[in-house]
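None of the figures in this text is laboratory data; all of them are computed from the coordinates on show. Since this is a predicted model, take the numbers as computed values, not measurements. Cβ atoms are built from the backbone, for glycine too; each structure is taken alone.
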Structure 1
């Protein structure tokens with residue numbers, strides 16, 4: 001990562017003018033910004049890349065696949081999800097195996113934005129296997145938003161995850177999906193020693209019984 005230039009706001013203003021014109025030259029200003037250390041500046045560049053739309057997709061694929069820094073790959077995943085181009089689904093699924101947890105998280109969120117139901121089994125596997133609790137909790141939340149019954153077995157097993165926030169997110173997701181296979185595991189989870197998990201399980205049970 002590199003320090004953002006002192007005039008980064010001016011750089012992004014120039015890029016925004018080009019984006020409004022759908023001018024591909026805006027990529028020359030925006031792609032290097034994915035390496036900037038300043039999170040605010042980098043996030044603004046991501047938003048502008050998303051506004052550029054499908055013409056940015058090939059360049060973002062290249063960054064997602066080959067960029068040296070996690071910030072670049074994560075920014076590319078974020079922008080691809082925001083653009084909403086279905087061509088990105090396969091690349092984002094592949095990025096779920098990225099060594100950086102920030103990239104895996106951005107890819108899960110991108111797949112949700114793309115409404116990529118075919119990615120549900122892969123995200124469910126991420127919930128069960130990823131070493132990062134931060135990734136697992138995002139995966140659980142996204143699976144709940146998909147409301148796909150295929151995720152129920154993984155979410156049930158995640159009710160005993162070592163991290164309480166993953167257990168809580170999994171209980172909430174099961175309530176969103178509404179599959180009655182989860183009732184007994186959720187009843188058990190109402191006795192979780194972490195009160196927030198127990199409350200989430202109780203709320204999920206109420207949703208299933210409604």
Structure 2
């Protein structure tokens with residue numbers, strides 16, 4: 001029987017990238033999408049994740065587990081810290097959007113990392129959380145136009161937007177990280193364009209869940 005992975009989304013833009021990452025890195029799993037499309041907008045309006053929003057995300061995890069999910073992936077980086085709480089409450093693997101990517105950074109031990117996001121707040125939040133778990137020099141940049149290109153599924157324009165943001169900041173950078181699932185479809189083309197390895201969070205997370213369920 002195929003394992004079921006619940007993908008809990010906080011924006012419609014992450015649905016397809018999360019499914020694609022799972023399909024490529026964990027093809028034997030069945031994806032089950034759950035969506036609360038106000039989680040991001042309400043967190044932005046509140047200046048970050050509030051206790052009420054944390055409870056809402058935990059309720060979604062509980063719903064997924066009670067519904068038979070064998071593993072749960074939170075696809076929004078802003079809600080990554082909720083994964084640690086959920087792991088203490090449930091017996092199935094639960095991972096935040098970029099935990100596996102951060103673990104890969106720790107394994108590679110790069111000298112300098114560049115985090116690219118479609119929003120300045122997302123890039124800076126990811127950079128802060130990466131510094132909390134890995135001793136590495138991190139810089140963050142927002143890619144103007146990336147969000148619109150991702151929403152329109154215009155992958156060439158997405159790659160162009162990411163490259164325009166990252167290119168001038170590549171001096172001394174060993175590794176580029178994408179801060180959000182919504183912009184991850186551009187990771188392969190971006191790596192080719194920049195000549196620097198680019199890590200895609202949905203692919204890294206899917207591999208980690210595959211190993212956890214092996």
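Quick one: FRET efficiency 1/(1 + (r/R0)^6) of positions 35 and 139 (r between Cβ atoms, R0 = 25 Å, to 0.05) came out at 0.40 when computed from one of 1, 2, so which one is it?
Values: 1: 0.40; 2: 0.20.
Considering all the candidates, the number was obtained from 1.
Supply the structure label, taken from 1, 2, corresponding to log10 I(q)/I(0) by the Debye sum over Cα atoms at q = 0.10, 0.12, 0.16, 0.17 Å⁻¹ with the calculated value -0.49, -0.65, -0.93, -1.00.
Value -0.49, -0.65, -0.93, -1.00 for log10 I(q)/I(0) by the Debye sum over Cα atoms at q = 0.10, 0.12, 0.16, 0.17 Å⁻¹ corresponds to 1 out of 1, 2.
Which of the displayed structures (1, 2) returns the greatest value of relative contact order in percent (Cα under 8 Å, 6 or more apart) on calculation?
Max of relative contact order in percent (Cα under 8 Å, 6 or more apart): 2.
Quick one: helix-only ellipticity at 222 nm (-39500 (n - 2.57) for each DSSP H run of 4 or more, over all residues; to 500) came out at -15000 when computed from one of 1, 2, so which one is it?
Values: 1: -21000; 2: -15000.
The read-out was computed on structure 2.
For structures 1, 2, which has the highest computed value of Cα Rg over 2.2 N^0.38 Å, for residues 27-130 alone? Before the final figure, lay out each step's value.
Numbers: 1: 0.98; 2: 1.14.
Going through 1, 2 one by one, Cα Rg over 2.2 N^0.38 Å, for residues 27-130 alone peaks for structure 2.
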